[in-house]
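Next up: some structures, all given as structure tokens.
Rule-based calculations on the coordinates, nothing more; no lab input. Worth saying up front: this structure is predicted, and the values here are computed from it rather than measured.
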Structure 1
Amino acid sequence: MENGIRKMWLTMSEGRLREHLTQRLRLPSSVAERTIAQVMALKSERRKAAIKSGQSRSLWDEFFEAPRHEAAIVRVLKAQLKKQGGEGTAKWHALTLYGDVINTVIAKLKAESKARNATPAKLPSLLHAEGFTLPRGDGSHWTDYVKNSDLVRVRDLFNALPPPTRGKNKTPFERMLPPKTYKKRKALVSARLEADLAATERELEVTHDPDRIKLLSDQIDKMYRAQFILDQHKRNTPLPLTWHGLVS
């Protein structure tokens, strides 16, 4: 029971609850209506909280696609190395440490996001407000959360590896997204940019104030510059969450 509200009441429709309170429990009409209002308000709050929680989980699932993809690559490389009898080698040790760092970051972010009920975009500012600073970046990529000491240790191990007979050594901590995630992110940034550009151009058409005209014109120039940068963008370079990050 929460605030006098029984759990079973939260499963009832408004009509069924009214019938239950007035006919089965024989509560006075005023008491029944007040109880119904409280139950409906609590159900609404829980519904909103569930939607918000679901949206947050979806955003974090997308955010974790990059480190999980990288962790999967590390597992494949280790499996190949093991097949070649390379367990215990310097490369094995480098891959193992790199995989451990990735999994540590994922676990840490899960805990931080749950503790603060924050989305990936909001977590950096909440951490900053509490006196914490990210080792680097704006928090839009998992590598922004890697400790400097871990980053240096892993990179030193990989840099010390001899050149492979074929191909090239794995480069750790590349600020990349999986192909599908990158395509989706780029499409979202592009769609928002196009919408903002269209809205700003429409406003410019009906604006007569010189100062406002200059401001809007500058914004449009910035958007076209952002569009050019986005068109040229490659998957192995950082992609911000919004088009503003392209020209900041």
Structure 2
Amino acid sequence: MLVEDPVDTIKTMCQFRETTVDLRLFKAAYEKMKRRTTPIHEKHAHTHFYSLSVYGLIVPVKTGPRGAYEVSKIGRELCECLDKRDNSRFKQILSTILLNDPSKGMLYREFLSFIGEKRKRSRAALYERFKPIPARTLIEWCKTAGLVEANHDFVWSLPQGEKVVLTLEQFREELVEAYKRLSKPEMLGLEKIFVEIKDLRQTICIDHGWRVEEFDESLRRLLNSPFGQEIRLYGAPSSLFDERESFLYNEKLYIYIRIKV
């Protein structure tokens, strides 16, 4: 799926922060963003819309018409970064999303590993290894996320900051703080007890440039520590496991977490 303008795609999405969006509305807004005098093909619009869905930047509306989406929490944070022109935070968030994405993360890691094996890679070599359309898409999203740089002929890796290593106590403190933020009531008077583990995982992975596996291993260690008595994990109806990221602990899958704070 060819998406060579991630920023414009995300900016179009950001126009719908206060409402819902479907493919038709997104297509019209994207054409306006691009100042098109002629309509784009619906397949072209669908590719951009689908990409936003794959990366979790838009999510289906739980109660609404079929095909309606809303901007996710992490999508809203990207929009806020664009509003504030906080390019550093924008790249930090986007790079974490790409590298940890359940369906595309492995491809991005393979792509970056292939580039990193040499000082630079020709576009021709990348097109041969990953095929032209996927390679062009990977290049542009990685550029936008600050993972690579490119010119007309070559692509090369950009140095990333040192990974933060947390002690178990530091991880506990950050987990609790993130849980407190995410469990704040969205509506006055409605207490939010359960938090999706994927939201906690995403928050801490973004803050520290972690992989999903690093967060999961730290959470398992915490559960096996004395503090684990303050944590409760919960499953969900089996149908939800097809839609949401889960957490594996003691050979069981969980979606929600509650921390006694």
Structure 3
Amino acid sequence: MNKAGVFLFLVVLSVSSSLYGEELPEYFTILRDAIYSQNRSSKEISVYYYAAKFQASRELTGVELTIMLSRCEYMMGRSYVDEENKKEAAVYFERGLSLAQESLDNRPTAEGWQLLADNISYLCSVKSMAFILGNGLKVDRYSKNALKLDKGNTAAQFLIAARWVYAPTPFHNYRKGQQMMEAIIRDYEYRLHKDDRFNVYLAIGDAINQQRKAGDAKYWFLKAQEIYPENKRVKSMLLGKEQAIDWSLYD
């Protein structure tokens, strides 16, 4: 398994963190949606990042505050990943990881375990192979810890299912990954936040695409694009730039 393959596998596992079963505060959704839209620079997004942290500190305390701050660090790190600034991204993911661990030290929660997995998965994309080998398997383990506390944490469910879609050969199983993603929609659609839904739709499209069913895959990519029309990855898939597919055959 080469380093690039491991990076891809671990990066795509990561999804945004959510307050499952509760409404997300607007100050966070503004930050989250700016990240997923991918139409602003990290400098522009930092305004939303600082505003979210400031408002969270005014409204939350204790573990809830620590979790939200971890979530903000994770999101800001993703902005720098989009700009291929690994050094700066690592700073935010490390802070997000530390805050997630702090929250767990004070009170174990599903969100805390999930954020631990989220930040580790992205750290694997910006750090050395040694870090990947020492920490990569924790993503699955910590996601399962989250589900022990809340089986309906759809982000943790996604992390576990995504390994079957995105793992390098010979470790993937596209059909199994597709079925697990579809089960998230079937059983927990009412708990899917905007970003979770986008991630699941995109992963289903990826899994189907890898099974050489381009027409069926396009359906899911379009559903993902409806959520975040400016997202560069889904645009790339629809244009056939990541896979040699002539999408016009399916119009």
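Thinking of 1, 2, 3, which structure, once volume of the Cα convex hull per residue in Å³, for residues 144-223 alone is computed, gives back 121? It traces back to 2. Source structure of the calculated read-out (helix-only ellipticity at 222 nm (-39500 (n - 2.57) for each DSSP H run of 4 or more, over all residues; to 500), -15500) within 1, 2, 3: 2.
Here mean projected area of the Cα convex hull in nm² is compared for structures 1, 2, 3. The highest value is that of 1. Upon calculation of semi-axes √(5λ) of the Cα gyration tensor in Å, for residues 40-127 alone from the atomic coordinates, which of the structures 1, 2, 3 produces 21, 17, 7? Structure of origin is 3.
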